[in-house]
Structure 1
Amino acid sequence: MKSIHHLIDGVAAPSTSGNTTPVFNPATGKQSAELDLASIEEVDAAVASAQAAFEDWSVTSIARRTKLMFNFRNLIAENAEEIAALLTAEHGKVLSDSAGEIARGIENIEYACSIAEDLRGAYNESASSGVDVYTVRKPLGVVAGITPFNFPMMVPLWMIPNAIAAGNTFVLKPSERDPSAPLRMAEFFQEAGFPPGVLNVVQGDKVAVDRLLEHPDVKAASFVGSTPIAKYVQERATAHSKRVQALGGAKNHMVVLPDADIGLAADSAVSAAYGSAGERCMAISVVAAVGDVAEPLIEAIKERMAKLTIGDGTDPTSEMGPLITRESRDRVAGYLASSVDQGATVVVDGRDQQFEGDGYFIGVSLIDNVTTDMDCYRDEIFGPVLCVVRCDSYQDGVDLIKNNQWGNGAAIFTQNGGAARKFQDDADAGMVGINVPVPVPVGYHSFGGWKDSLFGDTTMYGPEGVRFYTKAKVVTSRWPDPATSQVDLGFPTNN
C-alpha cells in the first residue's frame, strides 16, 4: 500500500505520530494509499523549518526569487500530465478537468513571476523641506495554507506563489482526501531550486489545522472550504493575532431573462452545474428563470443532460466523474429525496442512473419549481444538482441573490446591454458574469465573494493576494546640515 508522507525542510518526512487515514479512488471505491496524519510536534517541526528559512529567504533578491519561480512554473507545465493523473486518481474528476485546474494554477505562478511590480512601493521626494517619504512592502514571515479537496492543486497555487515570491515562507496543509498532487507539486518546488524550508507540507486533520492556527510563529492563514469551517478558521486565527483570509461556501445564481439565447444559456447551465460533478464553489446551482423563458430553457437543459457521459475520469469519453466520497454521494441523494417531499418537481433524477462497481457515482439531476424554503435551495449541496426557481421579473431574480446568505458568484444571461449593465451593479456578489456562468477571475485579478462566502482581510491571489502576504513600512528620511540642528518640542508639521 502506498504511503503518503509530509515534506519538511526539503525532504520526505514519514510521520512518527502513528496516526493514519485511508485515501480512496472515488471511481472504484477502493483504498489507494495510507496518509500520515501529523502530530503537534510534526507541525511544529514544519513551522520551525519555515521560520529558519525565512531569515535568508526574506532578504533574497527579487530577481533570484523570480528566477526560481520561473523554474517552478516550467516544471509544473512540463509535468502537467503526471499531476493530472494524480488529481483524477484521488479526486475523481475527468482528466480534461484536471488539466484545466493545473492550467489555471499556472496562471497564478506566472503572476507571481511579475511580483516586482506589486512590491515597488511609493516614493515622495521633498514631502516636507528636505524630507523624503517612501513606502515599501515587507513579507510577514511564516504563513500557512489550508486547502480543500475540490481543487487540490489550483487552490494551493492561489496562495503559495504570491506568498513566497513576496519573501514569506509557507506551510501547506492539503486536504486529506486527495493529497498526492499537492505533495508532488511541492517536490517540483524543491527541484526548481528553492531553499529547504521555504515550502513545507504537513498532512493532517483537525489537529494539524488547529496547531497552525494557534502557532505563535505563523503570521497569517489562508483557507478555502465550507462556510462553517471558514468561520471557525477566522475566529481561531484572529484570536491568536493572525491575519486571515477564509473563503467559504456558495449558492451561485444564474438569472436568465426572456430575451436570452436559449441554446447558449442551456449550454452554460449544464457546463457550470455539472462540471467536476458540481464540486466547485463557483458552480451554478440555481437558475432563476424569468417569465416565459422557464419552459424552453428546462427542455433545452434536459436535452443536453441526456447526452452527458458519466464514468471513470481516466476514460477519455467521460465528461463527469464520481463524487469525492460515498458520504457525498449519499448526501446528494438525500437532497433529491427531500426535494420531492417538500413539493419540488424532480425533472431528472440522478438516482435513477445505474453504475457498475463500487465507485461514488450519481447521475446529474434537475429540480424544477424550487422555492427558497426548501432544503435543496437553502443548503450548499456540492454535487451535480441544478435547481430552477421561476421568477416573474428581473427584480425577483436579483432579490434571490440579495437575500441569499452567500455572495460568491452570480451571472445573468441576456441580449440586453442595459439589463446586463444594471445587473453588474445590482447583483449582491463578489464575482459577476455577463453571459459567463462561472466568472472566476484571471490570475491578475483577485478571487473572493461577499457575505458568508468570505471571512477575513482580503480576497485571494492577484493584487489582493500580494497585499495580504505583505505589510507596509513607511520610511521618513532627512539629511540636514548638522550645523542647523536644534531642539524643537513642537508638533512636527509639513512646510
Structure 2
Amino acid sequence: MSLPWTRRDFVRLAGGVVALGAYARPGLLAAFAADPVSNLDDLARSIRGQLLRGGSPGYDDARRVWNLAYDRRPLAIVRAATLGDVQRCVEYAREHTVPIAVRGGGHSYAGYGVADGALQIDLGTFNTVTVDRDRRVASVGGGTRIGDLLRATLAAGLYTPMGSCGSVGVAGLTLAGGDTNGRGLYGTACDNMIGAQLVTADGEARELGPYGNEDLYWAIRGGGGNFGVVTRLDFRLHPVVPLHTAAFNIGWRDIAGAMRAFGDLVRDAPDEARAGFFLDPESGASASCGYRGDAAAAAAYLEKWQAAFRPAEAQLSTSTPIPEGEVWGPTSMAVDGAFLEDLSGAVVDVLSRAAMVGRGFGQMLLGLSNGVVARIPMTATAYPLRGTGLSTLIAAEWHKPGDRTRAERWVADTGEALRPWAGRAYVNYLPPSTPGRIREIYGVNYPRLVRIKAQYDAANLFRENQNIRPY
C-alpha cells in the first residue's frame, strides 16, 4: 500500500534524524522500500508543481537538453514550483535510492541536466531576479538564465560577471566557478557569489555564506552540483564599464605563428584586458583583445595588438554587456577542456596540428584568465583555475550521425595530447569524466571536497555531475 506522505511528515527528531525502530509497523517499512515507480503518484500528490513520466504529454520536451548528443530518459521529471517541492523530491530520491539530476538552464556540455533512471528536478520556474541597487546585490532563483539576470541588473546600471550566452543557466555556470570575460577586473562568477540557499541530501534548506555553513559555501564555489540543489544565489554587483575591442581575422595561414604572438601579448596583460584566440572550423583562426575602461588607455593598449597582427586589419568596436549575448541553438557536440599556463613551443605545435586535422568540423577557444581571478589563493574556493593561464575549450559539432565518431575522436585525441601541460581544466568544459580526472583537476582542493561530500551526501545522491565521490 502506498503512503500519501513522506518520512518528513511521519516524524522528525532533533538534528533531522528519523527514528522508526521498534515503533515502526512492518507494512510501513515495506512501503518505504517499495519500487520507486509505484510511489510516483504519492510524490505527485505531495507537490505543487508538475510531475511528468514516460508517456506523459511534455515528457520528451522536458528531458531534452541543449547538447543533443545526450538522449537520456529519467524516471520522472518534476517541474518544481516551490522550495517545498524541491525538498520533497530530494526526500523521495533519498528514500528510494534514486539519483537526482538538476536542470537549471539545460546547457551542460556533458548533458547533466538529465540522466537515465534519475529524478530530474527542473528549476525553470525559479527565475525571479531581485536587484538591491543601494547594496549592489542581486538575488536570483536557481533556474534563472544569464539573460534574465543581466536584464535586471543592467536596468540599474550594474553588472556581475557572467558568461556570453544569455540562455545559459546562472547556477550551472557559477557552481563550476564561472569562466567569464570580466574575470580580470572582477573575478569569476563564483568569486562574486556572496550567498546561496542549498537543499542538501537530508532535505534541509541551508543558508550559505561567509558566516553560515562556510564549508558548503566554499565547496559550491567551483565544486559543481555535488552538494545539493541550489535554489537561490546572491551576487555582488559592479558598475558597467565599456569594453573596447580589436579583433583580427587570421585564417588558415601560419596559425602557429599567430598563436605564438598571442601568447607573447597575454603574458603580462593588465587586469583590464580580455583576450581570446579562436579556431573556427570554416574560417580558421582569429584573435581578439578587449580593454575595459578609459578609451585613451584602451587605444594605447590595443595598438600593441595591431602591431603584432599586421597585416591583418583590426576590427574595432566598443560595447557594454547585453542580456542576449551569443545565440547558440541546440546541437550535438563533443567537448574537452584544458587550462594552459602558457603557449610554449610544444603546446603550439599540438594546437596548430590539431587545427589542421580538424579543419571543417573542429573548434577551439582559448580565453585569457588573469588579473583578480589569478591572484585569489588556490584554496580560497574550490575553483581550481587560479594563476594566469588560458582556459581552453576543444569542441566539435556534428549534424549527421555518421560524423559523430570523427568529432569525438578528434576532441579526445586533442585533449589527450594537451594533458602533459594541462592537468587542470574548467569542469564545465569536460565530457563525463573519470574519478581520476576529477581528482587531478581539483588538485590540492580535492581532499577537502571529499570530506564535505562525505559529511553532507555520503550516499552520493547528487552524482549526475562531474562527480566528487564521498570515499
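Any idea which of 1, 2 comes out highest on relative contact order in percent (Cα under 8 Å, 6 or more apart)?
Evaluating relative contact order in percent (Cα under 8 Å, 6 or more apart) on every structure, the highest lands on 1.
Among the shown structures 1, 2, from which was the value 0.15 of FRET efficiency 1/(1 + (r/R0)^6) of positions 87 and 247 (r between Cβ atoms, R0 = 35 Å, to 0.05) calculated?
Of the structures listed, the value fits 2.
Using the calculated result 0.50 for FRET efficiency 1/(1 + (r/R0)^6) of positions 263 and 327 (r between Cβ atoms, R0 = 30 Å, to 0.05), pick out the matching structure from 1, 2.
2
Out of 1, 2, which structure matches 17.0 when mean count of other Cβ atoms within 10 Å over residues 47-54 is calculated?
Traced to structure 2.
Thinking of 1, 2, which structure, once mean count of other Cβ atoms within 10 Å over residues 111-118 is computed, gives back 21.2?
Value 21.2 for mean count of other Cβ atoms within 10 Å over residues 111-118 corresponds to 2 out of 1, 2.
Where is mean count of other Cβ atoms within 10 Å over residues 79-86 largest, in which of 1, 2?
That would be structure 2.
For which of 1, 2 does helix-only ellipticity at 222 nm (-39500 (n - 2.57) for each DSSP H run of 4 or more, over all residues; to 500), calculated from the coordinates, equal -11500?
1
Thinking of 1, 2, which structure, once Cα extents along the principal axes in Å is computed, gives back 87, 59, 39?
Corresponding structure: 1.
Hey, mean count of other Cβ atoms within 10 Å over residues 119-126 derived from one of 1, 2 reads 23.8; which structure?
The correct label is 2.
Can you tell which of 1, 2 yields 1.7 when distance in nm of label points 7 Å out along Cα→Cβ at positions 279 and 407 is derived from it?
It must be structure 2, since only it matches.
Where a number appears in this text, it was derived from the coordinates with a stated rule and is not lab data. Since this is a predicted model, take the numbers as computed values, not measurements. Cβ atoms are built from the backbone, for glycine too; each structure is taken alone.
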